[in-house]
Structure P
Amino acid sequence: MEQVFAPVVFNRHLTGDYWLVEVEAPIVAGSLLPGQFVNIRIEGSVAPYLRRPFSVYRVSRDRRRLQLAYKIMGEGTRLMTTTLRENGRCDLLGPLGHGFSLPADAKRIAVVGRGIGIAALPTLVDAAAIRGIEVHGFLSARTKPNLVALDIFAEHGFPVVTHTDEAGMNRLVTDGLADLAGKLEFDAFYVCGSNRLARALHALAQKRGVPAEIAMEQHMACGFGDCHGCVIPVNLRSPKGEKAFREVCHYGPVFQTWEVVDASA
């Protein structure tokens with residue numbers, strides 16, 4: 001974990017409600033694993049007072065630059081659109097947390113994302129592509145412009161199924177995966193962005209006997225477990241039994257789905 005004042009390469013509108021900022025941060029990008037995150041502070045501003053966590057969207061091939069996709073949701077993200085200017089700098093802390101894991105012998109995986117949760121998945125897609133693993137994407141959003149990362153799947157030649165609320169579909173995007181999993185073998189499943197999707201994916205993973213991981217979304221302040229502000233209940237073993245509380249930033253943000261699905265019940 002390092003704090004760096006990273007030069008901003010660009011900060012521009014991506015699509016829909018989302019923006020994309022790229023920074024030069026080789027000391028962070030060089031060691032970052034898929035699913036890890038960084039904490040951003042708006043330099044020279046006390047609003048917001050605390051840092052904000054962001055999934056890393058992509059890392060450059062030379063591992064010197066990283067990208068963050070973010071949605072304008074409050075004062076902090078609104079300020080990011082105006083204060084993180086090209087040739088300026090970004091105060092970031094990272095890499096933080098535990099990321100995704102790919103089975104050693106994986107040949108095919110599926111990733112499921114909803115809304116801004118999709119932003120946690122491209123680093124995993126890129127890592128899988130490097131290892132020659134086939135990735136099937138199942139992405140959901142409120143509107144079509146808010147579907148991000150479609151170009152990344154296209155870049156690697158990976159298939160992707162999309163689902164939007166405006167289309168009026170009654171099925172979950174995971175229903176498409178369930179249909180496909182009856183025809184193809186998958187070695188692991190990954191999800192981010194919705195508790196409902198997490199439960200559906202966990203059930204499918206159990207049925208198929210493969211591991212499933214979830215990138216949890218939680219408000220974080222310090223990003224490394226000292227403030228205990230991002231604690232969630234977790235299952236300590238599967239099938240469900242003893243429970244405990246864990247900091248998402250320190251023990252996650254990536255968990256096995258069995259650790260978190262129905263842990264609060």
Structure Q
Amino acid sequence: MSITEHKITVDSLEWFYRQVKPVGRSDLLPVLLLHGLPSQSYSWRNIMPGLAQQGTMAIAPDWIGYGFSSKPEKRDFAYTPSAYITALNNFIEAIELERFSLVVQGFLGSVGLQYALRNPDKITNIIILNTPISSTAKLPWKIQQMGLPLAGEMMTQDPLLVDRTLEGGSRYVIKDQDLDIYRKPFLKTSAAGRSLLATIRNLQLTTAMAEIESGFKEWQKPILIQWGKTDPWLTLDMAEKFANSVPDAQIVGLNDVAHYPQEHHHEVILQDLLPFVRRS
């Protein structure tokens with residue numbers, strides 16, 4: 001099977017997304033995978049074939065401002081959670097996803113959780129990989145400094161920030177051929193850096209965490225939390241407290257796995273993810 005690449009324009013915003021079709025005939029519901037900062041849908045390249053093999057269609061978009069999707073200026077797109085939620089909702093409607101499993105990871109993955117709380121009828125279940133889910137979550141200094149006045153404008157124009165952030169968060173070396181794809185948007189246009197800068201400055205993490213903490217206490221659908229235990233930015237304790245506060249959640253701690261689990265540890269993730277999404 002192969003991962004295919006697509007583009008669709010929705011309300012003047014061009015979304016780039018990767019997709020795999022199920023192998024054989026299947027009545028399993030699709031899976032939508034959302035990446036974090038400063039990544040792109042390419043991070044799901046090793047997860048998507050496993051889903052397809054079991055008969056699950058999988059779709060992974062690049063967020064607006066990231067990867068190969070549109071990178072509008074701030075005057076045209078606010079880069080706030082509300083702007084992202086609206087854009088995501090419009091994308092989901094445009095590709096005609098009616099009900100699906102939602103997989104989120106990282107900073108920006110939290111926006112996917114906010115979307116779920118506001119659109120519960122769309123969601124059958126949720127898988128959370130190392131995503132901020134608590135008021136104790138803070139933007140790591142490695143990412144915070146990209147939003148600083150003056151310094152941020154310079155830092156976000158450096159393509160190597162991708163290497164430093166992804167490898168620093170995952171605590172493993174990423175192959176050069178993979179880094180080439182992550183760097184490409186930053187090498188192609190300065191708009192990639194401006195989008196990252198705008199996102200960091202408008203993430204509204206405190207407000208988002210308050211919505212997530214309170215909203216999921218009433219959430220009745222299954223949640224699987226797969227958590228890299230050595231994440232330098234988000235603690236296992238945070239994930240455990242969240243799991244205990246949610247009616248139907250299970251947590252799986254991943255040994256020797258850090259902030260970007262899907263980057264190096266797809267096999268261990270798929271062991272629990274595949275049967276979980278089949279439940280829907």
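Just so it is clear, none of the values below were taken in a lab; they were calculated from the coordinates. Keep in mind the model is a prediction, meaning the values are calculated, not measured. Cβ atoms are built from the backbone, for glycine too; each structure is taken alone.
Mean count of other Cβ atoms within 10 Å over residues 104-111 computed as 25.4: which structure among P, Q? Going label by label, the one that fits is Q. A value of -6000 for helix-only ellipticity at 222 nm (-39500 (n - 2.57) for each DSSP H run of 4 or more, over all residues; to 500), calculated from one of P, Q, originates in structure P.
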